[in-house]
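J.: Next up, some structures in structure tokens.
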Structure P
């Protein structure tokens, strides 16, 4: 990482977001980015929750002491990709820095996150959010955006819950009539909603 080219985080922000963004983008080697991209898309839980159609190349972002990213909205389109979901993979241990919480505003209010290193947070890109200023240490995060086959957040959530129920039925009873019916409903909803 120390030898990788770096540039201002503002370079990746839209005109309004650039005014409230202070971070550093670290350009990782293409082979590593390609491997990371593939690993993210292979993750079984992400596949169920996101139903990914396309994903932007991941970016490594460093927030040093004093850096943050004020309240903003991600661009709806990035290089031909509709940004349905945002993904943050936390790389720094929470005890290694202070501040730097990812705060997301949804219908229930604000929620702030400082997850363990290696943890990921997937959330609808339709929400306003911010990264609180880092007051000690350094916050490293991988970020990317996903276009889903299922455009609607509500439909994605229903399919995710249905898939979890289907797997619970299978784990308990095996391939039964109930499992087959749940599978039929799940598959046909995907057919109906996929775009």
Structure Q
């Protein structure tokens, strides 16, 4: 089976550089457009369900994708929410540099806890829906923790800046995952699909 992991579309906080953790920030108009293009790039793939973080920016992205792809099954999973950035959440890059010059954010969620809950969600949903393909909608740090874990830290946390509404494809063959491609914008998804296989499903 294939698991398509998508980062939510753009928000105004993304534009201004504010660190988004658990805050419920909606998509802006560009984010809506990104989600629509992302969904269109997946039209030739067969998908059983969408599992999404309940945070508004992810849920809105998931709803747009579900409508475009006519997916009836959409579920929220609290374990897919973004990392808790503690006292740094909501601050701009400049504000974070002033308040936390050492880069250590007070109250931040431990990376291993982030990785374990997101990985656990991916694994449970893979087992639940296998052999059908599914879409997961989540957040930058959450997705990067999985990419880091599966790539032995060659990509992901600390190395990969995920684009808004980017597509990351995992192949699941129990009990292991393989990264097929990652951090692809909508315009590149079909090109990558043709390289990897003629179709998914």
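J.: When mean count of other Cβ atoms within 10 Å over residues 7-14 is compared over structures P, Q, which one is greatest?
T.: With respect to mean count of other Cβ atoms within 10 Å over residues 7-14, the highest-scoring structure among P, Q is Q.
J.: Tell me which of P, Q gives -9500 when you compute helix-only ellipticity at 222 nm (-39500 (n - 2.57) for each DSSP H run of 4 or more, over all residues; to 500).
T.: The correct label is P.
J.: Starting from the value 1.03: which structure in P, Q was Rg/Rh (Cα atoms, Kirkwood Rh), for residues 87-174 alone calculated from?
T.: Q
J.: Could you figure out which one of P, Q the value 21.2 for mean count of other Cβ atoms within 10 Å over residues 47-54 was computed from?
T.: Traced to structure Q.
J.: In addition: If we compute distance in nm of label points 7 Å out along Cα→Cβ at positions 127 and 167 for structures P, Q, which one ends up with the highest value?
T.: Between P, Q, the highest calculated value is found for Q.
J.: Supply the structure label, taken from P, Q, corresponding to relative contact order in percent (Cα under 8 Å, 6 or more apart) with the calculated value 23.
T.: Only structure P yields this read-out.
J.: Continuing with this model, one more query. For which of the structures P, Q does the calculation of semi-axes √(5λ) of the Cα gyration tensor in Å return 33, 17, 17?
T.: Answer by label: P.
Every number here is computed from the coordinates shown, using simple stated rules; none is lab data. Everything numeric here is computed off the predicted structure, so don't read it as measured data. Cβ atoms are built from the backbone, for glycine too; each structure is taken alone.
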